[in-house]
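Visitor: Next up: some structures, all given as C-alpha cells.
What follows draws every value from the coordinates through simple rules; no lab data is involved. Note that the structure is a prediction, hence the values are computed from the model and not measured. Cβ atoms are built from the backbone, for glycine too; each structure is taken alone.
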Structure 1
Amino acid sequence: MKYKHLIWDWNGTLLDDTWLCIESINKILLKRGMPIVVKKDYRETFSFPVKQYYETLGFDFVKESFEKISSEFIQYYRDNFHRVNLHIDTELILNNVLGSGRQQSILSASKEESLISNINFFNLENYFKKIVGIKNNLADGKIDAALLLLDSIHMKGEDILVIGDTIHDSDVAEKIGADCILIDHGYVSRERLNATKRSVFPNVLGVWNYINSF
C-alpha cells in the first residue's frame, strides 16, 4: 500500500465553502465602501497567511486591526455555515479510504474548536484519527500544526499523502516530507496549483483513483 495515512485539508477541499468565504469578505468590503471580490479574482489571489491576502484587497491594518476584520469575517461565516455543503462524493471517498485500511486526518488553518464543531455538523468525525487546527481565528498558516500532527500519528513522511486546494498545502507537505496532490474545486485556480508541479485533480474522486493507481 503506497500511502498509509491521508491528511486532508478541510475548507475548500472537502467542504464546499469558497462561495461563503467570498460572501463574507464582500460583506466586510461593502461596509467600508471598498470594491468587492468575484470568484475568479479570489481564486487567482487567495493565499496564506490570510492577513497578506487582505492587504492585497486594500485593507490598511494601521487604521483598523486585522483582528477586528477577521472577527467580522468569522461571525458572518458562522452565522451562515448552515448553508454550506460538502463537495460531491466527499463522504463516499472518506468511506472508501477508511475501508481500504488507511488512516485519515484533517489538518486545517481554522481554529481547532470551530473546525471540530463544523466536522461534527456533518457527522464525519469518525472517519478521522486526528482533527487538527490552529489556536486562533487568524488563518496564519498550518505548518506548525502539521509538525505536531506528524509527531502524533507516528508516521514517516513517505507514508503520508497530503490533499488540499491551496499552494500552502503543497508547502506543508514539503515541510513534513510527504507527497501531495491538489484539487482545483476550492480556493485556488488550477493554473496556480499547476505551478507547484503537484498532480492536480478536479474533484475528490480523483484522489481515490490516484491512490489506487500504485
Structure 2
Amino acid sequence: MADTLDKILGSPYRVKIMKLFLMNPGEVFTPEYISKSSKLLSRNTRKEINFLKNLGFIKSGIREIDILISKTKKIKKKREPGFQLNQLFTYNRGLRSLLIESAPISRELLMKRFRELGRGLRFVALSGIFVGQEIVGDSRGLDIMFVGDNIGRLKLEKVVGKIESELGKELKYVLFDTNEFKYRHSMYDRFVLDVLDNEHDVLFDSLQAGV
C-alpha cells in the first residue's frame, strides 16, 4: 500500500483534486470546475485528471444542470460530462484518513492565511469540518467563526477561498464585529453558544471568549 500511496501523492496539484473528490463523494465535477475550485491551471488539471482516472481513483460521470430559457422562462435540463469519485477504489478509506480526517489543514497554514485579514482580527473559532463534528442548532454546519473590525468582505472571501481550494470543500463561516460579538456573548446568544458550547478549536483569541 505504501508504494501505491507514494505514487498517488506525487503531486501537490493531485492532492488538491483528490481532496475535492474525497470530500464530495457523490458529486460529478467538470474539468473547468475542478480547475477553478482547486485554483489550478487547466493544463495541470487535465494532467492530474488523466492520471487519477487511469489509476481508477475517479471515473467518468454525467451531471445535470438547470438552465433558464430567457424567452420562454422555462427550465431546461442540460447534461454535462465530468468526473466523480470511484467509490470502489481500494484505497479510498486510507486516503480519506490520511488527507482529511487526520488533519484537514494545518493550524500553521490557517494562521498564515488569516494573518492576511490584518490586525483587526480578534478571534477565530474552528468547528464543523475542522473538528470532525457538525454543530447542531442555530449555527448548524458552521465551520469558522471570525470576530474582528475593519475586515473587508472581499478580502475575507479571498482568504476563505484559498482555504476551500486546499480543503476541496466549500466552507460555511460568519464574521462578527467585536461589539456585536461581545453583545451576543453577554446575552447568551444561541448562535454563538452553539459554537462555543460544542466541540471547537480556538485558533486565535484576544478576547478570552473561547474557553
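Visitor: Can you tell which of 1, 2 yields 1.8 when distance in nm of label points 7 Å out along Cα→Cβ at positions 152 and 168 is derived from it?
Guide: Values: 1: 1.8; 2: 3.3.
Only one of 1, 2 returns 1.8 for distance in nm of label points 7 Å out along Cα→Cβ at positions 152 and 168, namely 1.
Visitor: One of 1, 2 was used to calculate distance in nm of label points 7 Å out along Cα→Cβ at positions 48 and 120, giving 3.3; which?
Guide: 2
Visitor: Looking at relative contact order in percent (Cα under 8 Å, 6 or more apart), point out which structure of 1, 2 has the largest value.
Guide: Once relative contact order in percent (Cα under 8 Å, 6 or more apart) is worked out for each structure, 1 has the highest.
Visitor: Which one of 1, 2 has distance in nm of label points 7 Å out along Cα→Cβ at positions 64 and 88, as calculated from the coordinates, equal to 3.8?
Guide: Computed on structure 1.
Visitor: Let me ask you something else. Matching task: 36, 19, 7 is the computed value of semi-axes √(5λ) of the Cα gyration tensor in Å, for residues 56-111 alone. Pick the structure from 1, 2. Each step should come with its number before you reach the end.
Guide: On the way: 1: 36, 14, 10; 2: 36, 19, 7.
The structure behind it is 2.
Visitor: Figure out for me which of the structures 1, 2 the number 22 belongs to, where percent of Cα pairs over 29 Å apart was derived from the coordinates.
Guide: On the way: 1: 22; 2: 37.
This figure was derived from 1.
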